[in-house]
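What follows are several structures.
Just so it is clear, none of the values below were taken in a lab; they were calculated from the coordinates. Bear in mind the structure is a predicted one, so any value in this text is a computation, not a measurement. Cβ atoms are built from the backbone, for glycine too; each structure is taken alone.
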Structure I
Amino acid sequence: MIILTKAVLVMMISLILSIAFAIFLIPVLKKLKAGQRLSEYLEEKHKSKQGTPTMGGLIFIIPTIVVMILMYLLGKIKFNTTILIVILTFLLYSIIGFIDDYLIIKRHNNAGLSEGQKFLMQVIVAVIFFYLFMISGNEPLLWIHTLGIKLDIGFLYGIVILIVLVSSSNAVNITDGLDGLAGSLSLIAFLTFGIISYNTGWLEGYEEVALFCFSLVGSLIGFLLFNLNPAKVFMGDTGSLALGAVMGAISILTRHEILLIVIGIVFVIETLTCIIQRVYYKITHKRLFLMTPIHHSFEKKGYNEREIVKIFCLVGILASMIAIIFGVVL
């Protein structure tokens, strides 16, 4: 019951702080003309969103960090390497996203960080992650609980960390194309990871990781009040890269990298359709899907944004239920 009480507490405080911060931040972003620039390939109904403030990820990033610091100062959580890795990954990827958003706004086009610059920054984060991971006594194990597989892969585990962080951050970034879609799916994912994390009693700092997830859930609820259709603010790369990366980080720390695929199945499908579309087009010069990411294909089929978000969230909820059964019960 103590963890449940703490979970409710951090969600409540994060929710209140995120709403208060959003009320302050959105007018500031408008004044600074930090508007989103949209792709020319999007349908006409998306054109009205041109200029909607971006960098809204700060609405859930800052309150989450503030609440975790507050809980530490109140003696409700302990400081350890595990939660340090989580928070650092969250912050460093948000900085990468913030720089990308800033450059896009400054240049008045969609040319932010180059792929090379972004990848170099992500490699640096992975190296820091791997170093902290190893000095805290963790073993570089490729560990698949369900299949009973446990392989020590040594320094190659650093590459696994990089792949997971890059893949998960880009997957959320790709999915962030409709009002409330990435935020809602992330909320479901972190609620799931919060439950799963609390079941990893063998992990030092498991309770802190769980509370981080629940705090982020509260902040995301506050953010979604302003991001659901019609959105008053977008999370931008500032938010999407941070969410995806920390999702990947938590899956690594809790040894549930495979479950990340299940929990984030919609993110995975969105990413795979983009890859498949690109490869298929290069080979045949034809499109397999009407438009990718796949949520835009649904739009072209006549579904409106709210319907698509509902359908995708339902898939996310069902997948998370399955993940909880495997991650907690089995």
Structure II
Amino acid sequence: MPFIIFALSYIMYGERIFQDWRVAALTYPIIYFIGYFSWRLHGVYDQYLRHKFPKLEETAKRVKYKFLVNLLIMSPSVLVIFMVFHYFHVLGYNLNLEDLKYGFFVGLTINIIFESLWEVLYIIEKFRDVAEEKEHIEQLQLHHEFENLKQKVNPHFLFNSFNTLSSLIGEDKVRAEKFLDELSRVYRYLLNNNERGMNSVEQETDFIRTYFQLLQTRYGNSLQMSIDIDPAFNHLEIPSLSLQLLVENAVKHNVLSKNNPVHVHIRTTPDKRIEVENNLNKKVLTVDSTGIGLSNIKKKYELLQREDVFIQSDDNKFLVSIPLIDQ
């Protein structure tokens, strides 16, 4: 508005705006008053176009119709300003076509500049909204997939545990009762912590020790475990029950015997990873796999945008290395 007021005043009065204080005193309030309503109409027209063509793909339509603002709002506003000054002969002003030509040119220039700026700001805002919406949808999708993965773990764990309990009942009822007590403690942890999706290394290693007691009730010294965790990494996180799935995987695919026990070694590495390694004594018969174990862990890390789950296997050992997450 200050630029428009000065430009139109100079067109009508020339150098008088610097010599006669009355020029500024009269022209500024009159042009501002008329220009204010013109600006309000610009705003209404812009809001109408944004409502009618709100999408980024409709930018070309908005820009095309914005040119009409020069004909519908800007030109009539400039004409009204000059006619008011001419009709009332403000400070002796008389309208001429040359003044109108320059007045329309000033209005057109200002319109192009500020309509372009308004449109750029609107496009930036829409890009931001689209980006936020896309991110929100992706987060919802990731959350949904993560929840689906978590829901697969509990039934899988129960299925294997009940199979073990069923075997123990026929072999040793006392051990079966002990196994059932330990199972209730383990499953209580599973229910309370699996809902979080992620747990600290300290929580998961504490749980795996309890889980190992459950397994030893069934397998005795046929299964052994050692845990070597750097306390500096206790605060870092891994997907809930990852260690349990890896230990369960070792038990499932190997023959456990006192003469040739399966030893599971859980350790951290200096590069902020945790490894689960076991010696191999593979079962001769093929074990049906539900695909829950390793694929579940890999999928969880993919949802965390980490694909550095490493698996190494040879004739003697099987090792899985997963990254620790610093939330």
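Supply the structure label, taken from I, II, corresponding to mean count of other Cβ atoms within 10 Å over residues 95-102 with the calculated value 12.9. If you can, show how the numbers build up before the last one.
Working: I: 21.8; II: 12.9.
Structure II accounts for this read-out.
Please state which of the structures I, II yields 12 when relative contact order in percent (Cα under 8 Å, 6 or more apart) is computed from it. It traces back to II. With percent of Cα pairs over 33 Å apart computed over the structures I, II, the top value is the one for II, the highest of the group.
Given a value of 48, 37, 26 for Cα extents along the principal axes in Å, for residues 111-262 alone, calculated from one of I, II, which structure does it belong to? Here the read-out was taken from I.
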